[in-house]
Structure P
C-alpha cells in the first residue's frame, strides 16, 4: 500500500508550533509520511489556525479557503482544521466552509488523531518532530491562562492555566537535547505563573534550576512573563546560572494608570518602574524585550504621550508594538473601539521610531565587545547568528563573513562586534 502523506500548516504563535510538532510525531508513528508548512501536495492537510486577533483570523480563513480550492480540484483528498480559530468559531466555520472534513479545537488532539486513523500513543508523549532549525526549540511549560486581561481572547480559547509537571518538562527537554537542540525557549501564556496550580506556589525558578542540569543544553531563554506578581527568585537563578540567557520577554502593554486598570493588568506605572529597576539591578546587562498596545479604547493623545515618554525613559533593548484589535467575548468588547485605524497605525509607527533610535544606540555600545554568538544559518556571503540577548525571528541578528572560517548551525563562537545597522550587528571571529 502507498504510504499516506500529510502536511500540517502552522499559523500563529510558537505555542501552536509545539502542538503541530506533537501531532507530527504521532502521525509519523502511525505510518504517515509527514511534512510541515510544505508547498508539496499531500494526501491530507491539517491547518493549525490562530484566532487571537483580526489579522490572524483573516490569515487563517484565507489559508483554509486556499486549501479548499485544492481539495475541490482533487489535488488533496482530506482537509482538517484545528487550533484557536476552530475553538472560537467552530459552528460558524462548519456552516460557512463545508468542504473541510472536520474542525477540531485546541484540546481535541485525540479526536483528530482518531479521524486520521492514528490512535494516540501514550508512549510518545513528550516526543516531537522538530520543525525549527535543529539546534533550538520551544518548550511549552503550561497551557491556558488565569489572567483576565480585557483585550485578550486566550483564556476563552485555551482555558485556565494548567502547568506541566516538572518531570514531564524535564523529560521533554532531555528528548530535545538528544535530537541536537542546544537552546530551549520556555514558553507559556504566562511563564511566571508556572506551578501555582499543581504545587501551590510559583515554581519557575525551581524549574530553571532543573533544566540547567541537562548537559547538552547551552542556552535557556524566557518568553512571555507577566509583570504583576513577578517571582523575583527567577532573577537570582538567571544571574547565577550561565546557561540562563540574560534576556526576559515581559509584555507591559501600557503605562497609563487608567488604561492599565481598564486592561485588568494589575499594578500601575510606579510598580512597573520599580520592577524594571529591580530586574536591571539583579541581572546587570540584561536585555529586556517588552511589547505595548496602542489604540486601546479611549486612549487619549495625552495617554499615548505618556507611553512614548515611558519607552524613551525605559530604554528597552527590544520592543514590539501592536495596534489594538477589538475582539468579541473579551471584557473590552463592551467598550467603544473609538480610535481610528489610521490613528492606531500612526501611533505604532511613532513608538517604533523612538525605539529605532534606542536600539541603534544599544547596538553602537556593543561595537568592540566580544560576545558568544550562536550560529543559526548561512545566507549568501554571511553566517547569521544571535547573541544571548536575541531570540530567533523577532530580535537582532549578527552577520559574520562566511569566508572567515567554516562554521555550523548550532555552534557557539566568540565574535567581536565590528559594526551595526538599526537592529543587526556585524562581527568577526576571533583568530
Structure Q
C-alpha cells in the first residue's frame, strides 16, 4: 500500500476563466427611478442625523449621517431621499441605506472640480471614495500606513470572473495615465501592473513593471502575488501600516483617470453577469442600481430559492434581496438555479485530509473547523492558524462532508475582529 503524507500540499487544478479575445461593449443599464445607497455607518437612535427623509441631494454630493461622521456615500444622481433605514449585511454587519427618488433634471455638485487640477491623496479620499472599482483611498491617505509599492491588478480573484481582465484589455492604452496619476497622488513611484500570463500585445505597457500570473486559481490573490512575485511571504495579521504593498483594481485606477480628466466623479460600474445556463453578459450600471433592474433588462429570470452570488463561486457572497444595489467593488453577479446550488451539511468532519492537502497556507483545516463549529474562535486563532487563511475557498470546494468551512472561517475572523473593536471602544470610553 502506498502511504502519502497527510499534510502534503496538492496544487489546485482549477483554472480561472479568461476574457474573450474580442469582448463586446457592455450593455448600458438605464438609471432607474429609485436608487439604493449603502453607507458604512450604523444608525444611532440617540443621535440626530443631518440627512433626513425628504432632503434633496445633487449628483456628486457626499451624504453624511452625523456632523462628526467620517464615513460618507456619494450620490450618483440628483434626487430626493425617500427612506433612511438600517441595513444588515453579511455576518450581521450593520450599515445604513438610503432610497433615492431620481429627479428628471440632474443637478451636479461641483465641489471636487476645484481640486481636480492638482491631484492629492487627501482630497481624493475626501471626495472620491466609492467610485467604480472602489480604490483604497482611505488606506492610502492614512498617514500611519507606510506603503512603498502599489500593485494595479488586471486579473480576477475568483473563478468565472472576467471583469478586471475586460477593463484591462479594453482600456490598456490608458494604463500609463493611471500609473502617472497614482504616482502624483501618492508619491509612490514603485508601481506594477498585474496581468494574465496569456495576454498578448504588450506594447501599451512598454517601460512599466509587469507581473504576469498564470490562470491557475489562487495565483491572482494578493498573498500569492506577494509571495511568488515580490518575495514577501504572507504574514498572518499584517494589515494597514504593517503592509508594504497596496493593491488596487485596474478599474479603480482607470476610474481615477476618468475622474481627473472629467473633473467630476464617475459612477458607471462594469459588471459581468452569468445566468443559470452559464451564459456570460457584461453591463455597465450606475452604482446604486438595484440588481433586479439588471437581470430584468437582460431577460434573466429568477425563481424562489434561486441564489444570487455577488462575486465568484468560491469567494463570493449571496445577496439577501434582488433590491441589493450595485456596489463599487461588484465585479460579478452569478444566478444559480435552486437545483444547482451545491449542498452543504452539518455532518462532522470525516478527517479525509483533502482540505489540509489543498490549503496553500498549510493551515490544519481539519482541526481548525472543529473549533470554529464550536464557536471557540480565540482558540482557533491561537492554536490552529485561523488568521493564516488567505480565504481562497478551496477547503469548502474539496470537503467530502460538505462542511461550509470557508464560511466558518470568515465568521470566526469577523467575530474576533468585532471583539477586538469592542475592547478598543471600551478602553477609549474609560
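Derivation of every value follows stated rules applied to the coordinates shown; laboratory data play no part. All of these numbers come straight from a predicted model, not from anything done at the bench. Cβ atoms are built from the backbone, for glycine too; each structure is taken alone.
Can you tell which of P, Q yields 17 when relative contact order in percent (Cα under 8 Å, 6 or more apart) is derived from it?
Working: P: 10; Q: 17.
This figure was derived from Q.
Can you tell which of P, Q yields 8, 30, 31, 20, 9, 1 when P(r) over Cα pairs in 10 Å bins from 0, in percent, for residues 230-413 alone is derived from it? Please report the intermediate quantities before stating the final value.
Details: P: 8, 30, 31, 20, 9, 1; Q: 8, 28, 28, 26, 9, 1.
Only structure P yields this read-out.
Looking at structures P, Q, which one was Cα Rg over 2.2 N^0.38 Å, for residues 22-165 alone calculated from, given that it came out as 1.20? Present the calculation step by step, with values, prior to reporting the outcome.
On the way: P: 1.09; Q: 1.20.
Only one of P, Q returns 1.20 for Cα Rg over 2.2 N^0.38 Å, for residues 22-165 alone, namely Q.
If distance in nm of label points 7 Å out along Cα→Cβ at positions 126 and 158 is computed to be 3.6, which of P, Q is the source? Each step should come with its number before you reach the end.
On the way: P: 2.2; Q: 3.6.
Traced to structure Q.
If distance in nm of label points 7 Å out along Cα→Cβ at positions 30 and 206 comes out at 3.7 when worked out from the coordinates, which of P, Q was used?
Numbers: P: 3.7; Q: 4.5.
Going label by label, the one that fits is P.
helix-only ellipticity at 222 nm (-39500 (n - 2.57) for each DSSP H run of 4 or more, over all residues; to 500) computed as -7500: which structure among P, Q?
On the way: P: -11000; Q: -7500.
Comparing all candidates, it corresponds to Q.
Tell me which of P, Q gives 15, 44, 30, 10, 1 when you compute P(r) over Cα pairs in 10 Å bins from 0, in percent, for residues 198-285 alone. Please list the in-between numbers first.
Values: P: 15, 44, 30, 10, 1; Q: 12, 28, 38, 22, 1.
Answer for the origin of the read-out: P.
Can you rank P, Q by FRET efficiency 1/(1 + (r/R0)^6) of positions 294 and 390 (r between Cβ atoms, R0 = 30 Å, to 0.05) and just name the one with the largest value? Mind dumping the intermediate values first?
Details: P: 0.80; Q: 0.50.
Biggest value here belongs to P.
Starting from the value 4.1: which structure in P, Q was distance in nm of label points 7 Å out along Cα→Cβ at positions 334 and 422 calculated from? Show your work: numbers first, answer last.
Working: P: 4.1; Q: 3.4.
Comparing all candidates, it corresponds to P.
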